[in-house]
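Since every read-out is calculated from the coordinates, none of them should be taken as a lab result. Note that the structure is predicted; figures quoted are calculated from it, not measured. Cβ atoms are built from the backbone, for glycine too; each structure is taken alone.
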Structure I
Amino acid sequence: MSVKSLHDLYVFELENLRREISFYKHESNLWLVHSAVNNSAGNLCLHLTGNIQHFIGAIVGKTDYVRNRDAEFNDKHQSKLDLLNEIEKATEVTHLTFDTLNEEDLTKTYPIDFMGIQTTDFYLTRFLAHLSYHLGQISYHRRLLDV
């Protein structure tokens, strides 16, 4: 996949994430869990924005972001505005990072190895699939629990 295609897809999915979070009628419902729904939409949003700021921003873009993955799943009851601000930060770091990449960068080995040594293109595509997967969960969460 090209740098431009990846960049455009990340921006598209982050806009979808912003829209899903914005659609919640009741802010408290962002933090609901129920039965087999183990993660709230708020925690999934924090997880996605943390993931992007870490794996794209800090690892590829060399930002100074320090991830606190435990907080992504343990912080509760942040405001909708706080979540939207985190999405905005993830969007900004996406723009900044992809603006520095070229096609050759995608063929290089990704700087860290956690799924086997792979190219940057592989991991950026994998992280995009991860974003889309959890975005779908948030969409169902909202439609089922924000009543």
Structure II
Amino acid sequence: MRGPTEIVTEHIEIQTKGQSEVIDITERVASILHDARLMEGSATIFVAGSTASISTTEFEPGLQRDIPSMLNTLIPKEQPYHHDNTWHDGNGFSHLRATLMGPTLTVPFAKGKLLLGTWQQIVLIDHDNRSRHRSLVVQLIGQQ
């Protein structure tokens, strides 16, 4: 027989450099799960803000360079954007990149561990054109 479902909500605060910087947050999420002592359920990771995204990748130096390069090919910084004409902040590209990738990721967990692949990490990607303070919400829904 299973126990009651619990919801745990925590925050992760991160200072970023921007420019589609890729930051590994896997251990921070795993630590929140460990402290919550939940055994089975789902972890939702959400970045508050319209110029950053959450995803998974193998966190290694090549991909840390390849991801920004790929994003610059798809959504170039240098292209004119209507957003920039409206707000004059030069980060229209970052909003589009964040929209493409999305602000949320859900990862299942069992036996108190995130069910990620061997080479899969949870990453924050900050697309803005400047450094930012980012606030992430980690919400666990599960059972002990």
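Kindly point out which one of I, II the value -19500 was derived from, the read-out being helix-only ellipticity at 222 nm (-39500 (n - 2.57) for each DSSP H run of 4 or more, over all residues; to 500).
I
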Computing distance in nm of label points 7 Å out along Cα→Cβ at positions 40 and 112 gives 2.6 for which of I, II?
I
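Of the structures labelled I, II, which one yields 1.12 when Cα Rg over 2.2 N^0.38 Å, for residues 48-135 alone is computed from its coordinates?
The correct label is I.
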If relative contact order in percent (Cα under 8 Å, 6 or more apart) is computed and equals 36, the structure in I, II:
I
Read-out distance in nm of label points 7 Å out along Cα→Cβ at positions 8 and 96, computed value 4.1, structure in I, II
II
Looking at mean count of other Cβ atoms within 10 Å over residues 32-39, point out which structure of I, II has the largest value.
II
